[in-house]
Structure I
């Protein structure tokens with residue numbers, strides 16, 4: 001099952017038999033006070049540095065989030081999406097919890113975007129899925145509802161199935177255009193959460209067959225040695241069926257672990273990408 005995203009000039013295909021899709025997460029003001037103040041002042045210049053860093057780190061797509069309190073998020077996201085398209089030909093993941101902002105971002109985008117995200121709540125599905133269908137986008141579905149973020153795989157799979165069913169049967173969105181987030185939780189709070197995520201990934205792969213993505217940095221939040229944890233977690237998740245991740249491409253340790261897993265899982269034919277990357281490093285030194 002292939003999820004196809006496009007910019008005006010480049011296509012990315014997410015699938016179990018394709019190289020893992022790295023979605024660069026840095027264009028996001030969460031936890032970045034200086035960036036938030038710049039955005040409130042209408043200054044988008046930091047986006048140029050962030051896009052350049054994610055592209056240099058070999059991101060296949062870039063996630064764009066402009067969630068800053070006390071701003072017009074719809075206007076900010078529209079401007080940011082327009083700017084990002086001038087800076088890179090990588091496809092964009094448009095990231096917001098505000099319906100009006102998603103609509104503005106999708107209207108500004110030239111190509112086929114990935115929308116991040118929708119939950120299994122009925123009102124959210126009804127508000128966001130028609131927008132996704134109208135703009136011929138793909139959607140990330142989060143298997144949580146108004147009552148809970150489920151801590152067990154059974155409930156996550158149940159809610160994931162609901163999202164897929166509603167999207168495909170009620171709104172005519174293709175199954176391959178529904179990407180599920182199996183929910184990565186901080187292992188520092190509970191050392192069992194990664195096992196639950198991996199079980200959820202395996203079951204979604206078997207029972208629903210859809211592509212999956214997650215916020216990879218969530219796993220290591222609050223822990224030391226975060227790059228090592230990310231570099232260990234993602235290949236494990238890939239072997240279970242994860243096909244993409246929203247992650248910081250500035251970490252060579254994590255990106256290299258993903259590319260190595262691509263080779264070992266048979267998604268890098270003849271090791272061509274791995275060998276080319278190794279040769280490029282030799283030239284750099």
Structure II
């Protein structure tokens with residue numbers, strides 16, 4: 001079915017749009033069960049593609065708004081969803097969309113997303129003035145495992161998510177479930193945002209501006225980046241870390257959220 005619909009509407013499986021469509025009905029059923037949908041749910045779907053997941057969402061939720069960037073897929077969805085009156089499809093880039101304005105709160109976000117959007121998309125969703133009540137997204141399995149890992153192998157995306165809530169890996173999905181199959185397996189990640197971020201929202205732009213250089217030089221120990229950023233010697237940078245209980249020999253990926261908060265607030269005070 002997927003191949004036929006894609007061929008009819010000229011879908012080209014473009015890598016930049018992460019067009020690997022769910023094609024395995026058994027895996028789709030597992031994903032839908034993991035979403036724990038309720039009849040009152042309002043759901044924004046990221047990248048509905050050819051509509052396999054959209055149809056399931058529409059059959060279980062009150063309203064679904066899909067945001068799809070590919071005009072060919074938008075045309076295909078007109079056929080796939082022609083009998084689904086509770087679905088609206090918007091042709092747009094999700095990263096340029098005010099997601100919180102698409103449906104009334106509380107709303108949820110779900111979808112099978114391009115792997116290269118993961119970090120930016122999670123932060124974009126969580127930074128909405130009216131953030132989702134729950135996020136469930138299929139991402140690359142290795143990225144999912146890093147998002148849920150304890151400190152030691154964190155990325156900037158991990159920290160960006162942990163500021164807003166605690167992610168959970170709820171389901172692993174093999175690459176064979178998609179057409180065309182990607183080169184890696186996927187996993188379903190769930191985030192239920194905390195009532196308030198770990199830092200005041202007004203401080204978050206400065207916080208991310210502060211931490212980003214550390215992850216860009218992730219092979220370097222903390223004093224190297226801190227010294228360059230603050231214009232101080234390596235010895236002074238080590239002292240600044242030691243005074244707040246952080247071992248100067250550590251690297252960015254090993255710090256916990258609380259340690260990042262402590263470092264940021266200490267440097268802002270100096």
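Read-outs throughout are calculated quantities, based only on the coordinates presented, and are distinct from any laboratory measurement. As the structure is a prediction and not an experimental result, all values here were calculated from the model.
Ranked by volume of the Cα convex hull per residue in Å³, for residues 176-215 alone, structures I, II are led by II, which has the greatest value. When helix-only ellipticity at 222 nm (-39500 (n - 2.57) for each DSSP H run of 4 or more, over all residues; to 500) is computed for each of I, II, the one that comes out at -14000 is I. When P(r) over Cα pairs in 5 Å bins from 0, in percent is computed across structures I, II, the figure 1, 6, 13, 17, 20, 18, 14, 8, 3, 1, 0 traces back to I. In terms of relative contact order in percent (Cα under 8 Å, 6 or more apart), the structure with the greatest value among I, II is I.
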